[in-house]
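Structures follow.
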Structure 1
Amino acid sequence: MTPITLRAGSLFSGYGGLDLGVVAALARFGFRVEPAWFCEFDEAPSRILAHHWPDVPNLGDVTKVDFTKAPRVDVMSGGFPCQDVSVAGRQQGLKDGTRSGLWAEFRRAISEQRPRLVVIENVRGLLSADGEPWHDEMTAADAEVRRWDRVAALIEHRIRRWAGDRDYVRRKRAELVRVARHRKRALARREREHRLVQRAIATVLRDLADLGFDAEWTGLEASTVGAPHARFRVFIIAWPREGGAVAPDPERCGE
């Protein structure tokens, strides 16, 4: 039986690893996936894409692409930059101007293309990083913690500088204990306020819902599919709520 052919677009393509996974996964359900375009602006991975898919255009910088004029696709996949949601990064979340904030361009591409299936990949930090700007109370609580940090650092500096004056050092150490108590209360307040900040994955799911897409997400370790390491990743699958989603034909499915 001839497989159904789907056209695919790739955002933040890298060397095309996620796209190969999407091709393999959909093949199990009787679909043949043909790449229509990539979207990658870094030179090194772009050379890899050009080598393996010489006839597939690379649209380049995602922020400069008019997706209403790009070839229409059935499947859109990508892993937007993780640096600002990763626990190993700066934890700036999806704020405007951050690299992870390029999720906004992914959202725009979905809105302009309206694919039948969307596949999104990112790191574990998507579950915990901030997905929206801080509210005023959170900003104030964070500023208070930072203020007590500066006070403590100043006292510790003076203790080191006047280490020979025992009475002075004793008074400053007592002062440092009081500062630590204030900082502990400020830190508890910041943690309470931070619970009210929407997480990054919630922002992504909300944006998809606003675009009229239903979605499901899961987390998988690379070792689940045979890799010799854990490397946990979050995967989100989305499809248009009004219908027209990619749906497998049971007669075409493999094992």
Structure 2
Amino acid sequence: MLRIAICDDEAAYLARYKELLLKFEMHTDYTFHTEVFSTGEALLEYYEQHRENSFHILLLDIEMPGLSGLETARRIRQLPDHDVSIVFLTGYPEYVLDSFDVQASQYLIKPVDYELFEQKMNMLCGHIMSSNSRFLVVKSSGETRAIKCSDIICIENAKGRNKGCLAITTCSSRYTVRDTLRSITDKLPEQFVTIHRSAIVNMAHIRRFTAELVEMSDGSVIPVGRSKLQHFKTSYTGYLIKEFKAYG
């Protein structure tokens, strides 16, 4: 399931975009959770209050009272969720050039017809679902979900009645997936490391560690296997060095 935000100051257009998304869902395998906003300020306020529920796609009107869509996008690009895909909506083609400096993924000229909307959304959703570095695409509870990799805290072998599956813990949710650690490792970016035969952690979420355990950002404690300790230390040291260089 992909999370989409629609932001437009005109109620008629908001209703139209929701209608287009519903039709798109009916004609494809994609499903969406949609949030609707009538101002850029309201969208930014949502980001402040729900930082753990990031969006995959923003459908953003350019011409709005108060904060314009362009200024809203500039501020969003400064947030932790800066890599969200932005689709600008406008009745004025001349704004298209202005959208490049906020790295817009697509733009749609109003009024939006379904055929063009379907074409653009197919391209965008396909890119998101195939992007291993940004999202982990899994099937959970009968739905295909694109989980933002930076939100994943750890992945462990599930226990109890879900034995044989994986438990994926994120900043806001927990997913049960029928897969193996060996298989899912190949789908993850380099900030993930195996610290135990039954656990993979996101090094960006490590709070502290000893030779025996790792404490994660959500307070969970995961044991470090003896055979994995040296590999973990080497990987985590390399990760920290890379992060220090990135931030100067």
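FYI, it's all coordinate maths here, none of it is from the lab. Keep in mind that this is a model prediction, so the values were computed, not measured. Cβ atoms are built from the backbone, for glycine too; each structure is taken alone.
Determine which structure produced the value -9500 for helix-only ellipticity at 222 nm (-39500 (n - 2.57) for each DSSP H run of 4 or more, over all residues; to 500), calculated from the coordinates; the candidates are 1, 2. Matching structure: 2. Taking distance in nm of label points 7 Å out along Cα→Cβ at positions 31 and 63 for each of 1, 2, which is largest? Max of distance in nm of label points 7 Å out along Cα→Cβ at positions 31 and 63: 2. Of the structures labelled 1, 2, which one yields 14.8 when mean projected area of the Cα convex hull in nm² is computed from its coordinates? The read-out was computed on structure 2.
When relative contact order in percent (Cα under 8 Å, 6 or more apart) is calculated for each of 1, 2, the greatest value falls to 1.
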